[in-house]
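Asks: As structure tokens, here come the structures.
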Structure I
Amino acid sequence: MHAPFWLTTALLFPVLLYQGKRTRRVTPRLPEATGDCAGQYGEGEPVFRLLVLGESTAAGVGVENHAQGLASQLALQLHQRTGLCIGWSTFGVNGIRLGALLDALGSADLPPADAVLLSMGVNDTTGFTPRFRFRRQLIQLRETLATRYQAPITLLSVPPMDKFSALPAPLRQVMGWRARQLDRVYQVLAARKPEDFRYLGYPTVSDPALLARDGYHPSDKGYRAIAQALAEQDWGLLLP
């Protein structure tokens, strides 16, 4: 139990409710990115294929074209670091929670991939998805994808919502607190089931220059900064 969190939330509920409604009303709602949801960097057949699944970051909210988004930019960074041909694809829905993503994947025509990166958690944070349900849905996701993708699912940590400039205090602090709780679910799962999950820390995007005009999602510079940090991790690629 996280009694201090729920007690704080209950005491602040009228303020949080007002701030949440006002934030939704005044924050610009940016569209999902357009353009091809897949591509590659390098000539010939890709030797490594990356698939990004998730919510608004996978949907490219904050940039105009998917080529500027997380999957494409991470593939570009890996290509530049290794010289290898890297393929990328992305499947994301703005505003979706993990349970709804599971439903959407049931009818999705997903491409082959050597690595699956999951970018989720913001909407489950704001929607107060119970931690036990979040964990169960992650396990269901792994079971759903296991026959198609053998490698562990890479869990990109839940964004640090206490850094989101679009959120006022104390809403920002409470959402950051809740995001850390869901992120802990990621960390524990990855530690206990390394054959199914691995965890990657989320690079903090707090510089206004790295945020889109809504102060909530990454800009093109933000996605590029996140991709640069993630490309430094071990993706099982060997230099030619």
Structure II
Amino acid sequence: MIKYKISFFAFLIFALFSQNVVSQTDSNKLDAKGKKQGVWKGFYEESKRPRYEGTFEHGKEIGIFNFFDDTKAKSIIATREFNAKDNSAYTIFYDQNKNKVSEGKVVNKVFEGQWKYYHLASKNIMTTEHYSKGKLEGLRTVFYLSGKIAEEINYKNNSKNGFYKKYTENGIVLEESIFKNDQYSGLAIFRDSNGNMVSKGQFVNGKKAGIWHFFEKGKLVKEMNMSFPENATKSKL
């Protein structure tokens, strides 16, 4: 799912922001100051198939722009609805079967506010993220196809900072931990799929440190000083 999201997304963004290939037709007009005016159509350089179509008003995009894939089907793979008040564009990406891939606001060509990503070929949300000037900021939530929460993690300045929780589909918390600048930091608790604690301890700079407790079926069976794991194991059996 992650590879699908990255590869398909890279293609969509390339198509979305590459509006420089145009055809010399009656549609592509300029105003007296040499700025784009009226309906403009862009085309793929090699195939000459339509890439995008939208309207300009004295060089500024207005209304809805449609972006197409490079096939004879001319499938819409993205739309952008421009808002002159805040210089934003509400953007929706689609796959070639007309399913939404993601949607959210773009301001000055970077993500802003909440973005939603969808499960493959589904109307169900897979992930919600929040952006500030193109950087992740705030809560990121991942959902199972059923709609149940799978993961929650907080971001600050595009890095994991704050609590992290991972759940089974029936709501059991598998992991509770804390991140600082993309690294584990502080108390972490790990559980099995039945909700029994497996291990518990502290992280320092992304590494286990100090006394860690290990459990089997919820019963403490071992303590280990992870700062010196080679000679500090103490069995509780």
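Asks: Given a computed value of 0.60 for FRET efficiency 1/(1 + (r/R0)^6) of positions 135 and 199 (r between Cβ atoms, R0 = 35 Å, to 0.05), which structure among I, II does it belong to?
Replies: Of the structures listed, the value fits II.
Asks: Hey, another quick one. From which structure (I, II) was distance in nm of label points 7 Å out along Cα→Cβ at positions 31 and 71 calculated, if the value obtained is 3.8?
Replies: It must be structure II, since only it matches.
Asks: Comparing structures I, II by FRET efficiency 1/(1 + (r/R0)^6) of positions 47 and 143 (r between Cβ atoms, R0 = 25 Å, to 0.05), which one has the largest value? Numbers along the way, then the final one.
Replies: Values: I: 0.35; II: 0.10.
When FRET efficiency 1/(1 + (r/R0)^6) of positions 47 and 143 (r between Cβ atoms, R0 = 25 Å, to 0.05) is calculated for I, II, structure I comes out on top.
Asks: Supply the structure label, taken from I, II, corresponding to relative contact order in percent (Cα under 8 Å, 6 or more apart) with the calculated value 22.
Replies: I
Asks: One of I, II was used to compute Kirkwood radius over Cα pairs in Å, for residues 39-94 alone, and the answer was 11.1. Which one was it?
Replies: Answer for the origin of the read-out: I.
Asks: If Cα Rg over 2.2 N^0.38 Å, for residues 167-214 alone comes out at 1.18 when worked out from the coordinates, which of I, II was used?
Replies: It must be structure II, since only it matches.
Asks: Sticking with this structure for a sec: The value 67 for percent of Cα pairs over 14 Å apart, for residues 103-182 alone was derived from one model only; which of I, II is it?
Replies: Considering all the candidates, the number was obtained from I.
Asks: When helix-only ellipticity at 222 nm (-39500 (n - 2.57) for each DSSP H run of 4 or more, over all residues; to 500) is calculated, the result is -2000; to which of the structures I, II does this value belong?
Replies: On the way: I: -13000; II: -2000.
The read-out was computed on structure II.
Asks: Sticking with this structure for a sec: Cα Rg over 2.2 N^0.38 Å computed as 1.41: which structure among I, II? Numbers along the way, then the final one.
Replies: Details: I: 1.00; II: 1.41.
Only structure II yields this read-out.
Quick note: the coordinates plus some simple rules give every number you see, no bench work behind them. Note that the structure is a prediction, hence the values are computed from the model and not measured. Cβ atoms are built from the backbone, for glycine too; each structure is taken alone.
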